[in-house]
1. Given that mean count of other Cβ atoms within 10 Å over residues 96-103, derived from a single structure, equals 12.2, which label among I, II identifies that structure?
2. With distance in nm of label points 7 Å out along Cα→Cβ at positions 40 and 192 as the yardstick, tell me which of I, II scores highest.
3. One of I, II was used to compute Rg and Dmax of the Cα atoms in Å, for residues 56-167 alone, and the result was 14.8, 42. Which label is that?
Structure I
Amino acid sequence: MSADASALAHAADVLVADYMAVAGAEDVLITADTAGAGEVAAAVLTAVERAGGRPLLLTLPQLPFQGRLADPYLTAPLSGAVLASDVWIDLTFPYLAGSELYDQAMEQGRCRYLLGGDMTAEGLTRLFGRVDLDRYYAVHSAVDALVNDALGKTVRITDGGETDVAFTLGKRGFEKPRRADKPGMYLVPGSCTMFPEVESVQGRIQVDSMFHEYYTALSQPMVLEVDGKIRALHGGGNERIVADRALRRAAGGEYGYVIHFTHAIHPAARTTGGSFIEDMRCLGNDAIGMGLPWWVPGGGENHPDGILRMQTIEIDGTRVVEDGRIVGPPALAALDAELLPLHGRGGA
């Protein structure tokens with residue numbers, strides 16, 4: 001086995017046996033699509049076998065849309081496999097989270113679902129193979145605690161471009177635990193989420209790449225004008241046309257809201273321009289979700305995402321992040337500094 005193949009196999013083992021907690025004779029469904037990295041699906045399948053699970057790999061044509069918009073393209077055999085699975089590792093992109101089938105699987109209360117998305121072989125190796133997940137989650141948990149304690153406080157985000165946006169912190173929509181050992185939905189480690197009171201979001205947000213119908217780096221930055229709802233788009237080159245229709249499709253003809261912000265802290269992730277799942281986890285990046293919140297009719301996972309870079313974050317007037325780096329409180333900054341040396345080894 002080559003060094004690269006060995007590293008990929010190790011990362012797949014971490015994903016399957018450690019993070020997704022596959023053990024014994026669990027039935028593990030892996031969904032992939034024709035546009036994804038076949039070596040990732042193959043590595044995950046083999047890792048499931050090593051963990052003692054029973055894998056099934058289903059390859060779909062690439063979906064044109066995500067979430068509920070994907071419903072017309074899903075088949076009865078796929079539904080049967082999903083609803084019979086103990087673990088579902090989804091490597092499709094656009095992804096199946098938010099679809100009616102996904103909702104049925106979550107309501108059934110049996111399945112542990114991972115939104116793996118568009119990870120490449122190199123991305124899987126970095127995201128799962130070049131990070132100590134225990135040390136990572138020490139930082140992640142500290143950031144979550146800081147955000148939870150600031151409920152109702154004002155957050156302001158700026159960057160070196162045109163971003164200057166503020167919002168009131170709302171209730172957390174979901175948690176991101178260390179290990180997927182209970183039924184439910186799980187995300188790739190690497191980013192901490194902030195949920196705003198959606199009507200409170202005010203200002204301008206510059207994004208340099210976007211997942212609308214597909215993920216792409218923008219030929220020129222796009223700026224969103226936000227006053228409660230997204231009111232206008234500027235720049236973005238030709239991609240503004242695609243972004244416009246994606247936003248309107250997701251929010252019933254309007255642009256909708258900014259429904260989440262994130263802060264990326266993965267020590268080995270890179271900004272590749274080709275993988276949304278990895279790019280949004282690269283140190284200092286922020287993925288904003290747009291459209292309708294999942295708690296209103298027509299919401300769910302039918303939302304585009306944009307990525308802004310090298311953000312500065314102030315919570316209740318106190319600077320927590322500066323140019324992408326955590327600078328406070330001191331205990332949190334010290335924890336984060338312990339992760340940074342891994343970035344030099346794993347991300348170089």
Structure II
Amino acid sequence: MTLTAPAPSPPTDDLDLPATMRALVKHHAGEGLAYDDARPRPTVGPRDVLIRVKKAGICGTDRHIWQWDEWSASRIPVGIITGHEFAGEVAAVGEAVTKYKVGQRVSAEGHITAGVDYNSRTGNAHIARDVKILGVDRDGIFADYASIPEDNVWPIHPDIPDRLAAVFDPLGNAVHTVMSADVSAKSVLISGVGIIGLMAVTVARAAGAARIYCTDIDTRRLGLARKLGAHEAFDASNGRKWIETVRRETRGEGVDVMLEMSGAPSAMDQGFHALRNGGTAALLGLPARTVDFDFNANIIFKGCKVLGINGRRMWETWYQMEELLLSGRLQLDDIITHEFPIDRYEEAFNTMISGEGIKVLLSLE
């Protein structure tokens with residue numbers, strides 16, 4: 001049963017800001033979103049930062065919410081503002097906020113936790129048991145304003161433009177996956193070159209991967225993967241034939257590292273077959289259903305290390321992202337393909353869903 005979010009109330013603060021705002025709202029239990037140009041602006045608690053959103057990225061999660069699949073119907077409250085990838089500037093701060101000031105350019109980590117459980121207190125807050133996600137469990141950022149806890153806000157470096165800062169969230173997923181697998185001087189397979197898979201190509205190259213192989217069924221994106229630095233990119237729709245080529249080029253062993261970004265059961269199976277004995281598999285892709293998987297052959301007898309990757313490490317991944325962007329070694333311009341004003345949101349979503357666009361941004365400026 002889908003829960004309905006409480007009807008929002010107008011803000012009761014006395015800030016010199018509009019009382020209402022534009023927002024994209026999950027207005028009913030079905031396909032699409034609604035454009036609301038009179039949504040009450042969120043209020044600011046003592047330790048909250050009110051952010052004026054300037055650019056926002058459409059994520060695969062937003063696509064699931066738009067299409068209202070089984071996962072969305074079981075998780076998303078009707079009435080919520082969606083979205084979680086963004087860049088903006090501080091519009092107001094709560095009375096107890098000390099780290100940020102009005103006018104400062106910021107983004108934010110979308111996984112919000114009270115910071116009191118075991119993982120939060122031992123450097124793994126991204127997998128805290130009480131995590132609430134922007135645009136999923138609480139109002140998100142497809143709106144003119146968003147209120148976010150101070151501890152989740154990230155200052156944007158002056159040399160990083162808004163269009164890149166707006167994709168910190170998916171870039172962070174790619175960076176977390178690549179860095180967790182220790183790819184330097186190793187042969188790497190990236191299984192699935194959607195948005196995050198393509199980002200992983202340029203991140204792995206910047207991180208010193210010796211050779212990068214990619215698989216997918218989208219020939220256009222396979223071509224882009226080569227442009228971004230892949231040694232070779234294979235059409236996985238032809239079965240396992242490509243694995244023979246990879247083994248020939250890796251002393252007959254297979255790749256050292258497999259980064260699974262697709263969530264497709266067939267791609268996962270192929271990826272483990274291409275991984276050498278004793279290799280490392282980092283799994284980020286989310287299967288849409290339960291997977292029939294050969295644990296004996298793929299993991300136990302192979303003796304490989306398997307890493308489950310979720311979100312971004314707070315705040316290690318963010319520092320890594322910033323350094324990589326400032327180094328100039330990441331190629332993201334060909335991945336961020338389209339930008340639409342928020343009132344053309346339907347066109348923006350259709351561009352992303354059709355495959356015409358890769359990473360699509362919404363502008364609220």
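1. Values: I: 21.9; II: 12.2.
Traced to structure II.
2. Details: I: 2.5; II: 3.9.
Largest value of distance in nm of label points 7 Å out along Cα→Cβ at positions 40 and 192: II.
3. On the way: I: 18.3, 49; II: 14.8, 42.
Label of the originating structure: II.
Where a number appears in this text, it was derived from the coordinates with a stated rule and is not lab data. This is a predicted model, so every value here is computed, not measured. Cβ atoms are built from the backbone, for glycine too; each structure is taken alone.
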